Structure formats: C-alpha cells, structure tokens
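Colleague: What follows is a set of structures to go through.
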Structure 1
Amino acid sequence: MRQRWLLIFILLGVALLLTVSVFYTLEKEKSVELPKLTDLEANRVLSIRIERKDAPLISLLKKQHDIWQMTMPYHLPGNHIRINRLLEMLSARQYKSLEMAELNLAELSLDEPLATVKFNQLTIAFGDRSPMNDGQRYALIKQKVYLLADTVYQSLNGNALAFVSLSPLGNNPKITALKMPDYSIVLKEGQWSFTSTTLSPDEIDTSQDALNTFIDNWQQLQAFNVEPYTESSDEGQIDISLLDQAQTLHLTIMSTQQIFVLGQKEKGVQYQLPISQTDKLLHLPTKTQAND
C-alpha cells in the first residue's frame, strides 16, 4: 500500500515538473521579441515615394513643423493619420524572415514588384500574396525577403487621395478672412469684422462669440471623403485667406442636398461632408437663435 502511494506521489511530482517546464518554455518564447523590421526611425523620414503598377506615382514630403505635403499626383496637405500608419511598418516586429537561397524572386513577383514604397533611400518592394492564404505578402528589403501583413500593401494600392488631408483648409489652419457669397468676415487687430450688402446686423448675430464659433467650425472642418473633382452645379463661391499662406483658397459649393460637397477646382478635388454641417458652415445664427 505504501509503495502504491509513493508511486502516485512520484508521478504527480513528474507531472508538476513537466507543467512548470512547458510553462517556462512558452513564457521564454513569448519574451523573445523580433528586432524591428528596419533600423530607420519614423521621425527621420523626410520623403515617401509610392510606386504602383498601372497607378500614378505618390510623392509625400515632410515640411516644417512635421507637416506632410503630397506633391504628386495632387498638391495638397497630407493625411497624417494614414501617413503615420504607413511609417509604423518601419518598426514592425510581426513578420517572418525567409531564406534567400530557397527563393526565386521572379516566382514571388519581387523581380518586378507590384508596388514599392521608398522612405528616404530605403526601398520596400511588395510581391505576391503568400500561397498559405494567411493574410501575408512577400516583401523585399535590402536583398532580404520577408512575409508582412497584407494590409500594408492594400493601403499602398488604394486611391492616392487616401493620403490627402480630410480638411479642405489643410492641417492646423488659421483663418484671417472668410468671404461667403453674401457676407465677409475679416480679422482686424484681433477682432472679427462682419460686412454684408444683403444681411442686416440687426438680424444676424455678429457678436465676437458668434463669429469665433463660426470661424472655429471652418478651422475644425473634416470631410468624410475626398474625391477627384467633377464639373457640377455652382451654388456659390467661398474665398478663405489663411495665416502664412500667400494664396487665397477658393472653394465652390457644389451640393447642399443629401451630401454637402465643397469643390477645389484648382487642386482637382472635392470634399464630401455630412449634410448636418451645411448650416454651421454657411449661415451665421440669427439674433433670435442666439437669444433662445
């Protein structure tokens, strides 16, 4: 009987040791972190060049104060959220490194890549998707082949306008003058001045609070989509002067039905906005509304 209990205790001890050993091994494997995909720091990137098959070249440049600007195929402020997401690829740790000796670049479409993105002088080329259907794609970096998440390639292969700022006024705009179809607001010595030939100041709330709120609505404006410009009806022109910008920004009111659309013909784009923004952006509150 004593030998039987002794055997049970020995088996339990062995099982416990095996469990601890497996747990320790798994934890050790978890703690081993892959090095960053590249040694290029995102904050040191000054230019990004994206080339795709049968698609226009995308060129992005970092200006003063870390402001990104698209220079091709459009000349517009960049979308910092999308660009920063792209830069995250440089420090990615989720990837698989493959042995070059076992690979044929042509078979992976890496001899003539489907797309390339160049950060400063560092080029990352993308080939075919992994045949394992695991959501990964072959990439070539400094003569080494990796498997990266396919979402990176998909972000490169979309519309170039995805990398354009959703703000029609650009990043961190500071308005100094706003000319609407039937009135104007101009900043003079730190105060907003309202003028109109059709609207009466007796009816419109032209207090500094009201004008500040109206200008803030424009400065914080964000579209939900940017599209190539298409000729459409012209419901009025808006001219906006911005601090530190010599050229006046010209916007066309293209639609106020179902979707609020502002066009920028000179830049070849139009911005789609929620219809709920129409009144906040086109009309100052009446004094009756201000008193309610």
Structure 2
Amino acid sequence: MSKILPFLFLFLGLVNGGGNPPYPWFHYEHVFSPAIYVDQSGFTKFKTIQSAIDAIPSNNLRWICIFIMPGIYREKVTIPSDKQYIYLKGVGIQRPTIVWDNSESLVASPTFTSYADNIKVEKLQFVNSYNYPPMKSGGGGKPLKPAVAAMITGDKTTFYECSFAGVQDTLLDAQGRHYFKHCIIEGAIDFIFGAGQSIYEECKIVVNAGSFGERTTGYITAQGRSGAYDSNAFVFKNCNVIGNGMAYLGRAWRSYARTIFYNSSLSNIIVPQGND
C-alpha cells in the first residue's frame, strides 16, 4: 500500500464543510415508476430476484425499483451492463439475504454481480457460503479459496445499509465510482479488493481471521491501482474496524495501490505497522 497522500482528500472531496454526498450523482430521492415486487411466498409475479431483473427492458433509461420481501434467496444474481437505473431495495426489519456457494474463480464465484452503471442497493445482505460462517476447522473443513459475495464493475453505484459476508475476497470492488454508507463488510483475507474509486463512509469492517487459528493473519484490503496517474483508491471515512484475530489494514494488489483510513476507529486487532 502506498503512504497516505494528503492531496487525495481534496481530490475525492472528502474534506468539506457540509454533509453532501461526495459525488454529484448521489441522489437520495428518485421517482420510481414502475415498481417490481419479489416475494418467495408467491403473492407477487416474481419469486426470484434474477427473474425480476430479467424482466426489465434492455437499455432502460428510467429508474425502476425492485422491492424485495424478507427471506433467504438462494440464487446467483447478475445485473447485466445493458440494464441501468435499477434500485434494489430490501423490505422489512429482517433484511433479505442473497446466498450462493461458489469458489470457482473471481468472476464465476460472486453471489451478486453488477456490470451496469447507475445502480442503487439498499438493505440487502450478500453472502458467499463456501466457507462462511468460518469455524476453527477452517471454514467448515474447506480450504481457504477466493469466494466472492459481490463484484461491482459498473460506474455510479451505491450501497446503503447492506452487508457483505465471506472469508477470502468477500467484496470485489473492481472498477468505477462507488459509495458505501452504513454497510457491514466481513472477511479474513483481502476481503475488500479491486481498483474501484470508492468511498466507504460510516461502515463496519469485521475481521474474522481469528476463526482460522493464531497462525492466520488477515488482510482487510488489497487495492489494485496499477498506474501513477490512475484515479482509483479506497477511502474509509468514519469507519469502525473490529473482529477477532490479527489483521493488516491491507497489502498492495498492484504497484500503485492506494488506501486511506480517515478518522476511523481501529481496534487492537490491527497489526501495529498497519500495512504489509
């Protein structure tokens, strides 16, 4: 990881006098018409999230909200690049959970994949259950392997009050401008990684490296900035880092990796040197 670069705060617009979102395309209110409802009980037309996404016309140019009723949805969900302006919104006190079990590859394993621009997600849980929840035996007897809960490659994507759970490579923040607010991200090894230009604000980062024994040291981030003039970076603002075991804040995935923890609370699980 590169050293903290003060100018990056100005570049990303983090230090300002107001409480405005960091990018002008972060709008908290939209008019959604029409709306689609997903409910496993059969009271709606769609029982799966993917079938609701598939029903949206290609090259859609207006916001469409998909309301997802409570439940555990055991499916692999993908938003293709030609289906923009989708708002996935979980309904109910118990957030709907999307679960998939796969560790084939970074591209094939994600429970949730979004290739499209202009996507908003709220109050959903994404889990890759390949070796989650972790146990002392090492993920239920399974070897540690990349098992992605969510992969985001589209631009202008936001997540509010969502959670991402896994062990290795939980959240692939691959590319594009992304904003995470009040989210929970859990893992052990490189569990927030990629080359996104992203801000994580008031999020909870949960390390579960201790579940694999004292010899396992975790890594929160693996940022993938590959060029000196690339604008991407991970910025954690007003976040809370907790968990078990010991972990580094991160390690470089590419030569010009750039990660900043700003005004955040770091518990004693963090290795004193910070980055590896």
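Colleague: Here distance in nm of label points 7 Å out along Cα→Cβ at positions 109 and 197 was calculated and came to 5.9; which of the structures 1, 2 was it taken from? Working shown, then result.
Modeller: On the way: 1: 5.9; 2: 2.9.
Clearly, the read-out refers to 1.
Colleague: For distance in nm of label points 7 Å out along Cα→Cβ at positions 213 and 229, which of 1, 2 scores largest? Can you show the working numbers first?
Modeller: Working: 1: 3.3; 2: 4.8.
Looking at the calculated values, the largest one is 2.
Colleague: Among the shown structures 1, 2, from which was the value -1000 of helix-only ellipticity at 222 nm (-39500 (n - 2.57) for each DSSP H run of 4 or more, over all residues; to 500) calculated?
Modeller: Values: 1: -7000; 2: -1000.
Label of the originating structure: 2.
Colleague: Given a value of 28.8, 109 for Rg and Dmax of the Cα atoms in Å, calculated from one of 1, 2, which structure does it belong to? Write out the running numbers ahead of the final one.
Modeller: Details: 1: 28.8, 109; 2: 18.1, 54.
Only one of 1, 2 returns 28.8, 109 for Rg and Dmax of the Cα atoms in Å, namely 1.
Colleague: Still on this model: FRET efficiency 1/(1 + (r/R0)^6) of positions 149 and 173 (r between Cβ atoms, R0 = 25 Å, to 0.05) was computed and gave 0.15; which structure, 1, 2, did it come from? Spell out each step's value before the answer.
Modeller: Values: 1: 0.15; 2: 1.00.
It traces back to 1.
Colleague: For FRET efficiency 1/(1 + (r/R0)^6) of positions 101 and 165 (r between Cβ atoms, R0 = 25 Å, to 0.05), which structure out of 1, 2 has the highest calculated value?
Modeller: Structure 2 comes out on top.
No lab work stands behind these numbers, since they all come straight from the coordinates. Computed from a predicted structure; not experimentally measured. Cβ atoms are built from the backbone, for glycine too; each structure is taken alone.
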